[in-house]
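Listed next: structures, encoded as structure tokens.
Computed from the coordinates by the stated procedures, all read-outs in this text should not be read as laboratory data. The structure presented is a predicted model; accordingly, all values stated were derived computationally and were not measured. Cβ atoms are built from the backbone, for glycine too; each structure is taken alone.
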Structure I
């Protein structure tokens, strides 16, 4: 649920996010496709509340029901578990409901856990150890995912720089003993690791020469404004973990919910921590082939999508 200037922008965003979800599921080895739903809010209006919000959510739920399981929705930017409860009134094709209702709950903390695993593997590659003790990390966007990620990083011994457009989230920085700043300053801070956890398109050709980090791994989708920025990052000796690899923890957790034996927290944690293994495989492939991590991840994703679409795969 987000504000867009017009319907074309909303459609473009939905298509871009769906593409990323397809790659995310493929690289993670999940038996899922990729899709994304967007609820467009008109420019100048805030998020609806009360009965207006309920009506919007029910309308969206009816749309999901119309395609009869081709798309399963879950909470994301601008929505929450209570919103999923409303949507579930009109469709069963919804995940992320409360655990006591048979679901897997808010996927955001699981996304954070997967990103932490990705950061550890990237640090291992860049600095020779996966330990976060003494590492400096800038987390840009400390909402539903960035906030839990910051707590995990602090628990691991990292020194934090936190930033968000919502000044009310400064309390988290104070509680964790982190330095608080604005997002533009955090993006170019002299740190070991940059973790973009807000919206996409933050890594641009103009920004790359200003970066003060050695590693980038975060939860934001579509971090590169263009794929060529991935090559520019490599040219500046910055290790970027593709966002759709690092932030797969949420959908990995939801995939456990969809398994025949039902949801299990311990099984979900094991699967989400394996995001680190996936990152390692991507980086190994990149090194072996002499290509960027983005190119390596895309090769893996395209191969797995092609394999899944093969006639013998369908027959199996």
Structure II
């Protein structure tokens, strides 16, 4: 686990960004400095209790290595795949990321091992908190953050506060439909933007273009969204066209988001944010074409400044803010 020096005087929290493949952990200061961080394999098949044991051990080791007493750690924040019940601290149905973890009381399990207050939220909400706190959305009161990767998650900040909705699951903007006759989505709807702008959508669209052009598909099973981006950067017209089309479809969905929330900024984050230079042009153009001038005038659509650390920083911010405002899950 890497570190960035001992924590300064003041509040420090533990942060966890739980993913289906890997779990990021860290010790974070109240000024947003990541004092120590590391990555563990999630290995979800072991179950939540074994995962908790390993994560808590890693967090304790990080604190000790940085000379921070465990007693000085104020609380713990966790960002996790949804759907979840943040108030109760339970992963209700985190499929397909964590099969077998349905109903797992993650906050109670971590609290039992550490004695610390534990706060939980959706991983995309945590990314929204992070961008609003320390990223591209600093100082912005009305903000949408989209996490582009295996799926599309989102966090909505309205009036400076994260929007949760009646059941705690507001802001599932990856399931805005752009084609009511489109393919069936796991959510039950059809034509959700998640189906057109996630990483697998990039690779499948690129493969179709290769087939149409009669280009060899040798090794195509290993094609990734990052690989398509690299090909586009190298001048591959099919790859460039792929990202342009994905950006246009993403722009269609963002136009609906803009009409619904009238944000000052939209931030593209997540694993595909590295391709923002190819996505931002078509996204901005389509949003201008499909929204009232009153909605897009002054609107900024930008790439994340935090990269892969957004989830971890957001989990830390959750612990720092929630620790002051309410009870833990």
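When you work out distance in nm of label points 7 Å out along Cα→Cβ at positions 213 and 293 for each of the structures I, II, which one comes out largest?
By distance in nm of label points 7 Å out along Cα→Cβ at positions 213 and 293, the leading structure of I, II is II.
Comparing structures I, II by distance in nm of label points 7 Å out along Cα→Cβ at positions 109 and 245, which one has the largest value?
Going through I, II one by one, distance in nm of label points 7 Å out along Cα→Cβ at positions 109 and 245 is largest in II.
Among I, II, considering only FRET efficiency 1/(1 + (r/R0)^6) of positions 117 and 277 (r between Cβ atoms, R0 = 25 Å, to 0.05), which has the greatest calculated value?
When FRET efficiency 1/(1 + (r/R0)^6) of positions 117 and 277 (r between Cβ atoms, R0 = 25 Å, to 0.05) is calculated for I, II, structure I comes out on top.
Further, regarding this structure: 6, 26, 36, 24, 8, 0 is what came out when P(r) over Cα pairs in 10 Å bins from 0, in percent was calculated for one structure; which of I, II is it?
I
Quick check: -15000 is what I get for helix-only ellipticity at 222 nm (-39500 (n - 2.57) for each DSSP H run of 4 or more, over all residues; to 500), calculated from one of I, II. Which structure matches?
Going through each structure in turn, the value belongs to I.
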